[in-house]
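Read through the structures below before going on.
Values quoted throughout were computed directly from the atomic coordinates according to the rules given, and no laboratory measurement underlies them. Bear in mind the structure is a predicted one, so any value in this text is a computation, not a measurement. Cβ atoms are built from the backbone, for glycine too; each structure is taken alone.
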Structure I
Amino acid sequence: MADSPHAWWRRQSLRFRLTVVAVAVLASALALSASVLLSVLDRALIGTVDDSLRQQAQTIRVHADAGTLTIPITTHDGTIVQVLDASGRITHVTYGADRMVPLLDARARARTLRQGRATFLDGRPYAIPGPLRVVVLRADRGQTVVAARPVGEISTSLRTAGRVLLVGTPLLIVLLAAASWLIIGRTLRPITALRRGASEITHTARSRRLPVPESRDEVHQLAVTLNGMLARLEEAEQRQRALVSDAAHELRSPLASIRLQLEVALGHPEGQEWPETAEGVLEDAMRLSRLAEDLLALARLDERGGVPARREPVHLDEVVRQTADRYGEARLTVCEPVVVRGDALDLSRVLTNLVDNAVRHTTSKVEVALTADGVLTVADDGPGIPAQDRERVFNRFTRLDSGRSRDEGGAGLGLAIVRETVRAHGGGVRLEDASPGLRVVVRLPVAE
């Protein structure tokens with residue numbers, strides 16, 4: 001089954017299609033221009049003849065009114081003139097004009113006078129080759145002036161111009177097609193370079209970039225945009241590799257601890273305190289469980305692309321109260337009614353992570369507050385975090401030396417989960433000095 005013209009057209013190269021469209025548009029424009037040119041030229045030449053003919057007839061009419069016509073009438077441009085009296089008899093003519101038969105009969109003269117413009121007349125019956133352009137004017141005493149001039153030369157000129165355009169226009173179209181083919185090819189050359197560069201980029205050559213053309217055009221912008229996309233993909237891949245590496249490092253410690261405890265217990269079963277061994281293994285298993293949950297939470301945040309799982313009205317004050325009630329060290333100082341839009345489980349995880357960190361590092365107290373403008377603060381009176389490290393601790397698997405020294409410390413994912421979750425809900429989080437201790441300030445947009 002033969003393909004449709006549309007399918008055939010879509011299979012052609014972009015260069016071919018652009019060239020064909022450009023040539024088709026140019027050919028149509030040139031054809032229309034040639035037609036308009038010939039039409040305007042015809043009107044202009046005929047208009048010039050009409051003006052000259054009317055001026056000549058006006059001069060003859062003035063002489064006819066004054067009775068100063070000569071026999072024969074003389075004209076300087078070869079105009080044929082007949083002067084008729086009231087009865088339609090020819091009284092004066094130019095040299096060579098018919099003295100017996102008027103160029104126009106009485107009905108035609110009346111119609112031409114009524115229309116007030118020149119008319120065409122076949123000159124062959126009067127032994128004049130080609131068409132004539134005729135003007136009729138009325139003079140005094142019932143006289144009529146009929147002036148005519150051959151316009152065969154105009155028709156010949158128009159035919160000559162038409163033949164020139166008929167031959168020259170296709171040649172010009174061919175020339176324009178060749179020029180369009182070359183220009184479009186040069187224009188698409190940077191795109192070919194982009195395609196070739198993209199084909200050379202593999203998973204083992206992550207640092208490769210596409211060639212950027214020197215011209216500041218759309219192709220340049222496309223190349224810059226694609227290189228930016230490659231940079232973001234490379235950065236995302238590096239983050240993923242770093243996450244896998246850090247996760248493997250964090251998993252190795254509890255797994256090694258579990259293995260060591262079990263090997264010692266199995267190697268010396270007679271002197272082993274099995275409940276103590278089970279508690280140690282359970283502690284490491286809980287650590288693995290928390291790490292797996294944090295990694296799963298980060299993976300879901302990355303998968304959603306910074307968008308919460310749900311956008312439902314959440315009574316944040318209720319979430320704060322429920323979370324604070326689970327910690328004996330936490331004291332709820334202010335808890336005003338606040339409604340935000342988002343996911344209640346994610347927001348509960350945010351508060352849980354913050355209170356966990358505060359309880360882990362506090363000396364005596366943890367204060368939680370929620371104001372009506374959507375600002376949540378969790379403060380402790382522990383050692384705090386130096387100002388130069390307050391941004392770095394939001395990175396994944398980042399733990400300060402004080403946190404690493406604690407056996408109950410986390411894997412350094414809690415604050416990373418907090419920041420990404422808060423950002424997904426359209427808010428922000430920052431760390432402040434509580435003097436003493438640390439204050440975490442979370443700002444969430446309040447639902448209308």
Structure II
Amino acid sequence: MPKSIIKNALVIDPEQKIEQKLDLLVEDGRVTRLSDALATETGRRAEVYDASGLWLMPGVIDMHVHAREPGMERYEDLLSAARAAAAGGVTSILAMPNTSPAVDNPALLRKLQRRAAGAAVNIYFSAAITKGRRGLALTCLKALKKAGALAFTDDGSCVADQDLLCAALKAAARLKIPVLEHPEALNITGDGVMHDCPRARALRLPGIRREAEVFMVLRDLLLAGAAGGPIHLQHLSCLESVSALKTARKAGIAATAETCPHYFTLTCDDIKGGNADFKMKPPLREPKDRAAVRKGLADGTIDVIASDHAPHPAAGKAAGFLKAPFGVIGLETLVPLTLTELVHKRVISKAGMVRLLSSNPARILNLKNKGALKAGMDADLTLIDPFAEYTVRPRFYSKSSNSPFIGARLKGRAAAAMVGGRFVYRGIGDGS
């Protein structure tokens with residue numbers, strides 16, 4: 001494998017407390033050295049990438065992606081999701097198991113791993129907590145971990161049976177693997193399609209009360225405390241959820257959490273008529289919730305920004321807000337929205353961005369060789385053009401285009417991505 005030198009980048013690595021202009025040497029798929037000026041002889045027989053004006057960070061890890069394979073490959077598959085990830089500067093993704101059939105057995109998990117072997121980025125897999133994700137009986141968690149699962153989740157569904165979830169948390173703690181919980185009380189959600197607010201009533205759409213999320217967040221945190229095993233709360237969207245997590249941590253409960261760009265960018269007031277590209281679960285909330293999510297990101301209460309990339313066909317979204325499926329794509333806008341809404345608006349620092357997009361996901365998923373730029377770490381790198389302005393167009397690397405950000409003007413995007421020492425994406429201009 002050839003050597004690569006990335007020169008003149010602003011290197012951002014909070015693990016090493018680095019934020020300065022440096023050169024980086026890559027050999028045999030790993031980071032070899034950081035230097036303020038790599039010697040000329042080092043560059044012989046090496047590919048040189050001039051990163052002047054760019055930021056260089058450890059590769060972005062998106063730990064919440066619906067790649068839709070198996071069963072729904074028309075909307076996305078592992079390889080197309082990987083291409084979309086690379087174009088967004090994402091070098092590793094964690095695929096969710098709510099496929100058809102669900103990823104609930106080692107044989108299927110191994111089959112998917114073989115399929116993912118030729119992908120542009122690292123594809124890791126989570127496995128279902130319960131058989132068929134039906135919430136009735138636990139899967140063989142030990143065998144699934146042995147087969148390569150990095151996490152357990154019934155994402156798309158909450159594990160409603162508290163005894164089952166408690167047993168899963170205890171088993172996962174023994175296996176040293178995280179449980180990712182989708183906090184939603186379906187009996188409260190009912191037939192709701194957007195947040196219960198004046199905007200929902202103006203659009204004559206049934207609302208989803210915030211208690212659908214908050215009640216389950218409270219329950220999950222209490223169960224984690226009782227079980228003594230860590231829990232990771234997915235896609236937090238409510239002020240009360242963020243507050244509960246902060247309080248639980250102060251009480252010593254081992255819990256982490258993620259949110260998504262749509263929750264720190266949009267509110268229910270942004271929903272335009274019947275445009276179902278704004279329909280997701282949990283739904284877009286109120287300005288006070290958006291403010292709480294941003295504060296939670298800034299003060300470290302929320303550990304991770306993930307896309308919750310959920311592709312759907314145009315025909316499904318065209319069915320209207322009542323009938324359309326929940327979910328939006330996000331792999332290609334994850335980094336640009338983080339830059340536009342958080343970094344450039346000084347909600348978080350550059351180092352904070354790296355923690356939320358790379359270091360913390362690597363820690364939670366036990367990816368020991370990722371999330372930092374230390375010598376010997378995997379050469380998974382994201383290069384960012386922080387001031388490139390572009391308009392989001394309905395031309396995505398994903399097979400689907402159900403994004404609420406089409407037409408948005410964003411500032412900052414991925415310029416290139418490297419996985420295992422090989423460039424898997426190089427920028428294609430500002431897209432204007």
Identity of the structure behind -19000 (criterion: helix-only ellipticity at 222 nm (-39500 (n - 2.57) for each DSSP H run of 4 or more, over all residues; to 500), calculated), options I, II | I
Can you spot which of I, II the value 14.4 was calculated from, given it is mean count of other Cβ atoms within 10 Å over residues 183-190?
-> I
Could you figure out which one of I, II the value 105, 30, 17 for semi-axes √(5λ) of the Cα gyration tensor in Å was computed from?
-> I
Which of I, II yields 3.8 for distance in nm of label points 7 Å out along Cα→Cβ at positions 71 and 359, as computed?
-> II
Tell me which of I, II gives 20 when you compute relative contact order in percent (Cα under 8 Å, 6 or more apart).
-> II
Note: distance in nm of label points 7 Å out along Cα→Cβ at positions 263 and 311 at 5.4, derived from one of structures I, II, originates from structure I
For distance in nm of label points 7 Å out along Cα→Cβ at positions 231 and 287, structure among I, II ranking highest is I
